[in-house]
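Asker: For reference, the structures are reproduced in the following blocks.
Please treat every number below as a calculation from the coordinates, not as lab data. Being a predicted model, the structure only gives us computed values, none of them experimental. Cβ atoms are built from the backbone, for glycine too; each structure is taken alone.
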Structure I
């Protein structure tokens, strides 16, 4: 039998998984109310990008059939200084559009839980997106590329600590017009008092895992 005398460095994905697990282990134990109140909210997200800039937009509500002026909403530029991972491919955010759209889903989940969550609440977030690939990623918690898998790991942690379930489904672009409008930074028809800004969001591991692309080795 051949004896292996050398060892390789764990892959980038394995290292990121270890970072996520270690973070989870080090956190204080949380107690979940065995009979929580359930809140069901729904919303949608989208992202738009060209060769030099990108924007995410989305909305959410508890109304079954809301009008545009009844929903909470956001429209956020994805800048290189705040989101370097979106520009890692030739400084072109359009080449990272799938990751940016996935990040929009994460932001929506965060905004909903920050707006409605309490220690005695369980929240089901029904999200719509026109990126079919991201639907599969979120439902299966699988992604092959960075930073997509880093964003998914953050989403999993957010759901764990906020007692949240994210239910996501695909819709065609023509049925996602409100979110698409917000990615063009057009807030016509939306209530400015219901706008939510995203600059105060806090992440568990996302900043650590998306600052630089991981090495291939």
Structure II
């Protein structure tokens, strides 16, 4: 899927100006990278939110149009309002068409409910990864990776090396000699004590969120 966004250069700054811009339906952002200047921009909130509803938006090349000129970028970061359904700030990084990207691409799992580990072994699928870091030139960038779980059984895992990657795309963990699990089957009848212990160990500690950009 191709994504194109109209942006305009931001000319007013400060807390009061930022509040007014957001009230008027604009999202502050910045474009940076590839030897160019950092350019503060504004994007229409409705248009941006519509695009961000697509999972592929987060790992796709995005055409940014400003003053009639186009540039290619990737979404690098964004902040949401702490308690409203609003995009607060967004960062785009320019792309060099001749330089390899390192980026995490979402994984789409298929046949999870019908795989042998569920239908025959009575287990449940444990999704170890939901995205995979890859390396490739921008023109080869896939916006998602499809992983077929049909052959997954309780006795084995789906590893990164099992994924059929597009041509000219590398999994960065494999280049480092690490073949990591993507999905496994776990028993559905684990006893309550082990489940409670695992849940307690996995519970993250409270941490403060970084303040939203202005």
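Asker: Where is relative contact order in percent (Cα under 8 Å, 6 or more apart) largest, in which of I, II?
Answerer: I
Asker: Next up: Of the structures labelled I, II, one was used to calculate mean count of other Cβ atoms within 10 Å over residues 53-60, giving 25.2. Name it. If you can, show how the numbers build up before the last one.
Answerer: Values: I: 25.2; II: 15.5.
Source structure for this number: I.
Asker: Given that semi-axes √(5λ) of the Cα gyration tensor in Å, for residues 61-172 alone, derived from a single structure, equals 34, 20, 10, which label among I, II identifies that structure? Before the final figure, lay out each step's value.
Answerer: On the way: I: 24, 16, 14; II: 34, 20, 10.
The correct label is II.
Asker: If Cα extents along the principal axes in Å computes to 61, 41, 29, which of I, II did it come from? Working shown, then result.
Answerer: Details: I: 70, 49, 29; II: 61, 41, 29.
Label of the source structure: II.
Asker: Could you tell me which structure in I, II was used to calculate helix-only ellipticity at 222 nm (-39500 (n - 2.57) for each DSSP H run of 4 or more, over all residues; to 500) as -4500? List each step's numbers first, then the result.
Answerer: Values: I: -10000; II: -4500.
Going label by label, the one that fits is II.
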